[in-house]
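**Q** Input: structures, listed below.
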Structure I
Amino acid sequence: MTTGTTDIRPPLRVLVVDDSAFNRRSITAILSGSAQVEVVGKAADGEEALRLVGLLKPDAITLDLEMPRMDGFTFLRILTSKMPTPVIVVSSYAQKDNVFKALELGAIDFVAKPERIDDAELRSIREELLQKVLLTRNLRVAASPARARLDSHSDLVTAAPTRVIPPRNLVAIASSTGGPTALVELMSRLPRRSQMAILIAQHMPEKFTRTFAERLDRRCPLQVREAEDMMTVGANMAFVCPGRKCMELEAAGSDGFRVRVSDPLPTDRYVPSADRLFFSVARLGRERAVGVVLTGMGDDGARGAREIADHGGVVVAESERTAVVYGMPGSAVRTGAVREILPLLDIATFLGNLGG
């Protein structure tokens, strides 16, 4: 996505919320550097932010989570119920758990603050922040409040399997913007005992994927781990590709499988690469392979979806009705490889019914 001056639409009106005056100035400077963005207000806490949302009606909000008087979580709960507005969380690596809680409360995506807060380090997130803020022009904001109910789910304790059983089905999932919340909602509704293995390529920074896998493990009946090279893949197990790495499936013995985790190739347009994952699952799983393309911008997974279909597998895409961003599912659908286009909860039902 470009941030040039050729867009003839009016600038995106953004409210910046952060208790640090330095961060407010820095984020404002980053956003104001684009002709496509206008910072219409700044707030130091949630109470002030709610007042400004009602007054200014911004198109998008950047949000810090740790603030006095009213923190980011309370702000999100009120915002999503009364004045739904796309929110991009800007938070430090140290607040990983808080970031995922915010996503489940309705935030669309997040940008990780550098650990050293200075002008040079903040400039390093300029392109990512601009890209994600501008993306909110095309979001389906109504999808977010429904997902805010997730924090009421009871955490699950997943017992480690006594032995690894080869999976009947190999499910590869691609997701990006809106994906973390969609994945929690999807996987929390899977059956407690299944004969599938799930491999997830979620576009996410490297320091967040382990925390995300642990959160999924608590919410999901499957055993979920951040993938490590050469891990054995079994039924009722799920693996999240580490950030800044790529994950593929390979054969291990006569009927077993394991994951290979490696550095991205120069040809990988996205990292983690859903296409690379899908290609490997297609070759090994053939008719047992299932590709699932969830919400996200871009077209990662589209070529891999075609490969899965060509090898006899099934491809499912999230419908535009529930996808926060329809870029990735829409691209997969346009290949002609998708057999089912389903709302998110129906995808959970579809996966739960695999193997009869």
Structure II
Amino acid sequence: MKKEIPNRIFSGDHREGHVQGIAVDTERGFVYYSFTTSLVKTDLAGNLIGSVVKLAGHLGCITYDADANAVYGSLELKHDVIGAGIISRTGWDPSSEDAFYLVAFDVDKIDRPNMDAETDGVMRAVWLGDVVRDYLATDEASGKKHRYGCSGIDGTGYGPVFGADAESEKKIMVSYGVYSENDRADNDYQLILQYSKSTIDRYALPLNQENPHHSGPETAERRYFFYTGNTSYGIQNLEYDAHSRNWFAAVYRGKKETFTNFPMFVIDGTKAPVVQPLRGRNGETGAVLTSAKLGTVGKNSEIWGVEFPYGSTGMASLGDGTFCFSQQSANKVEKTFSSTVVKYRFSPVSPQLFTEEK
């Protein structure tokens, strides 16, 4: 039986980094927060249950799988400006290798603060070969570093394949990060990789960040493209909503003047992808997803977006027409970070799509 989710939940103050994503377990009554280099677990009153620490990289968006009682997330171990910031703040750089992982947390085992991500048996990781190759490659279309503008991974969601029946097998979707670069035309798509849960069973291993493992599939099951125009670091949070059958993608606004640069986009989950030539890619084709006609239409009539201010630091669909959104804050004096999880109702006739529950 699902528990009633309060209209507001405060995470408490944490020092690890600003909140990157949230996930909500409506049956057992827990909230999970990614605080950049830690995973935090609280009850619905915001009381701390436990945390997982000792992550050397960027733990991004997280999503909850009720069937497995697991939290999935994206983990980047890299040395660009984001990685350098984490290294500077934590003082820890265990490996010079750039590596990207889909991670799975066994959340039943998270029962106390400061559990070790490597040695306490709560987290396993799957190496993502596609992402590593695209991050390290020179793009064939532009001749610039990072194929597709790939900066790694961030948004992570769990739901049916695009265009499949609502009750079909759910997949784990992992979104690329995309660098904000206005002087190239090959980086105007969001990229989403698809994996089955069996991928975790087959490949996932505990992570030794001093010697990152390469246990993972060479390629994803499928690769999707979603045309939004370039954004600042790609999809920050990706969430499937069973109520509307849409996928919600929250981003940091892009900077190209030819696009409206919305902070949120919606993918129509009922529509199968269409294989077509990709813009700016010199004849390359890809499976392109359909924009849901929700919010407002942008400068490019194919792109619809939403002027809703939250989602980039965490969102969770509760499956009944309501969502939880993270509203982050920081105490610069104490050097702590927090999140207030606020409940909203999906209102498709509203340009902002969401109205706060009071």
Structure III
Amino acid sequence: MGILISLIVLSLLVFFHELGHFSAARFFGVRVEVFSIGFGKKLYSRTIGDTQWSFSLIPLGGYVKMKGQDDSDPTKKSFDGDSYNTKQPWQKIIILLAGPFANFLLAFVLYLIIAFAGVPKIVADIGEISPDTPAFTAKLQKGDKIISINNQPILYWEDIGKSIENNSGAINIEIKRSGETLVVPLTPKNIVDKNIFGDEVKRKIIGIKPLGTQTVIYLNPIEALEYAINQTKNATLLITKGVEKLITGAVPSDQVGGVVSIVDITSKASNDGFVTLLFFAALISVNLGVLNLLPIPALDGGHIMFNLYEMITKKAPSDAVLYKLTLVGWGLLIGLMFLGLYNDINRLLG
């Protein structure tokens, strides 16, 4: 069941991406010949207007086929009035940007739904206390509830780290223990740690881990909008940073995941509840938006680069150059796909 849900989620994310391209293309009068969810043999298709809407055998992506635009052979062009090729470069750039924009917009909407459905937060109850740390020396105990740090109220676990970083020197931690309120002084320890990308970062710790108790908070419309905007922005920055680290080699290639990883993670997320599934769906949607903007021929970002070149030079790239660069782009994409699949298989085999 989880795999079926994950395939449906992935198909919906692809659908919204392609719907962005479709809507912008139709706005500028470009005929869309095919709108397909999936690749390969068509399992079901129906023609509505000028467009054939299809579900294809391999549900791991999708595409819109515009008149005069063919990623498999960019030399196949049409110069009819309703063709993609006859549009101005700026119009084509908007059509290309519309797909990734739809993914970012969808992520924003998903985060907005989460905000209204209830945002899960970990409460500030202490669980594990690490030995030889300030918390251990100060005799903090499992089950202690942190109320404030230096008179700054602490509502959730995420507030603790922010408060510690914002204070210098010794701090006073107000806790509640067995119905009694206590103030515990201690001095955070400075350490050099690694972030999720393996970069060394300096941070302060007191040596505690959360008990894991969760609560759900409900946001008003203004707070929900702010939450959705921030989450979308943070997810975009996180994925962009990850791609940058991968390109520069700071993140090893064995960390690249493929469709199997996406399906597996989404499947597990669906088992953890509706809100968790929405979190992962939003993150994957942002991921699709960012990756499609990479300047690789055959991706939206590559086509945008070609059109920017035409806008600057007032001359379109030659068909021969387009064809060769597109082949290189497909080679890169296929190589990344196989790398992701190889890593997925290795992870599944342990």
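Only the coordinates and a few stated rules stand behind these numbers; no lab work does. These numbers were taken from a predicted model, which means no experiment stands behind them. Cβ atoms are built from the backbone, for glycine too; each structure is taken alone.
**Q** Assign the value -17000, calculated as helix-only ellipticity at 222 nm (-39500 (n - 2.57) for each DSSP H run of 4 or more, over all residues; to 500), to the correct structure from I, II, III.
**A** III
**Q** Of the structures labelled I, II, III, one was used to calculate relative contact order in percent (Cα under 8 Å, 6 or more apart), giving 19. Name it.
**A** Only structure III yields this read-out.
**Q** For which of I, II, III does distance in nm of label points 7 Å out along Cα→Cβ at positions 205 and 229, calculated from the coordinates, equal 4.4?
**A** Source structure for this number: II.
**Q** Which one of I, II, III has Rg/Rh (Cα atoms, Kirkwood Rh), as calculated from the coordinates, equal to 0.94?
**A** II
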